[in-house]
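Computed from the coordinates by the stated procedures, all read-outs in this text should not be read as laboratory data. Just so it is clear, the model here is predicted, and its values are computed rather than measured. Cβ atoms are built from the backbone, for glycine too; each structure is taken alone.
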Structure P
Amino acid sequence: MAEKTEAIDKFIESWGVMGSVWGINASTARVHALLLTSEEPLSLDDIATRLAISRGNASMCLKELRNWKVIKLVKEPGDRRDYYVSESDINKMFFAIAKERKRREFDPIVEVVETTLRALREESAGRQDKVPARLREMEKLLGTLKVVAERFLGNEKLATTILPFLLRSSKEMK
């Protein structure tokens, strides 16, 4: 089972709190944190026991994390139980989380703005002066951000190549 230390316990609890701020179930974030800090695969029972949660809750959390593609199911030779490990490639994990958050959080905002503007344009017979300027500006900005996000998240290799350049450029701008 994963090593239990005060520092790891604090990390797990902090990750759980942050997860709930991000709209992720706190238990799911805690399971993710436990797997992030574990050097060896953990079984459902290991996870439930270590985090003092029910097996059912742990199972649902693991399913959610697998859907996010931030953990993997692994088999141990000679053992029928399922074991779980965190995605070992931090870049892959980051991109999986970013893609899912974009899909869950950003895309619905874009859709609401587009739907609202479409309805306003229909109601005003296409007269732009009847459509609030701020919403038109928001549509442009969100459209630009959507293209940037799709290109950035669509090519992980290119994005990881660009990141150091962006970081360097942002430091130079200060």
Structure Q
Amino acid sequence: MRQRLRKGIILTSFLLLPVTLYYFSPYLIIEGISKGVITGSFIVFGVLFLSALFLGRSFCSWFCPLAGIQEASFLAKNKSVNNKYNWIRYIIWVPWMGLLIYMAITAGGLNKVDFTYQTTYGVSVSDITVLPMYFTIVFLAIILSFAVGKRGFCHYVCWMSPFMIGGRKFRNLFKCNPSSPMNHF
């Protein structure tokens, strides 16, 4: 029952991706920070880091929209991924974080919060010009899932997972008591 609920939630999350896409966008964070704006995606990534302190990477398996499409692809090809190349995502993440810091400094800091930045009434894919980006991301998730195995997108290119991995590692620095409820996630 729990797995059916989880699969239902992440498939629903995938179906909502046209609405939520910009809230997971690494590009919009850069664009917003270059103008001194804290965007919705900036806030979401911060929440992902903080949630990992208590819940680990539960977002990945319970709420991530791209996990939903990859879960559906398991029905066609259920191949395990080789964890040997998990470092690839950091080639994306480290320069991106450096660029964010640089853009924040050159913008003179962050002085405005706009959660719905670049959306139309909070919806990400609101016109046809955004569809190529949407389909590129979806097809990349599907292709990697088929080519390299289960959750290939997550293992190799996900720009969100380092936030959760970092949050978990930060939490582990405090070496919580094994009987602590936080260690059961």
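Could you tell me which structure in P, Q was used to calculate distance in nm of label points 7 Å out along Cα→Cβ at positions 68 and 100 as 0.5? It traces back to P. Upon calculation of Rg/Rh (Cα atoms, Kirkwood Rh), for residues 20-91 alone from the atomic coordinates, which of the structures P, Q produces 1.04? The correct label is Q. For distance in nm of label points 7 Å out along Cα→Cβ at positions 60 and 140, the calculated result is 1.7, so let me know which of P, Q that is. Considering all the candidates, the number was obtained from Q. For which of P, Q does relative contact order in percent (Cα under 8 Å, 6 or more apart), calculated from the coordinates, equal 13? For relative contact order in percent (Cα under 8 Å, 6 or more apart), the value 13 is produced by structure P.
Once distance in nm of label points 7 Å out along Cα→Cβ at positions 4 and 148 is calculated for every structure in P, Q, which label goes with the largest value?
When distance in nm of label points 7 Å out along Cα→Cβ at positions 4 and 148 is calculated for P, Q, structure P comes out on top.
Of the structures labelled P, Q, which one yields 2.8 when distance in nm of label points 7 Å out along Cα→Cβ at positions 36 and 124 is computed from its coordinates? Checking each candidate, the match is Q.
Determine which structure produced the value -22500 for helix-only ellipticity at 222 nm (-39500 (n - 2.57) for each DSSP H run of 4 or more, over all residues; to 500), calculated from the coordinates; the candidates are P, Q. Computing helix-only ellipticity at 222 nm (-39500 (n - 2.57) for each DSSP H run of 4 or more, over all residues; to 500) on every structure in P, Q gives -22500 only for P. Look at Kirkwood radius over Cα pairs in Å for each of P, Q: the largest one is in P.
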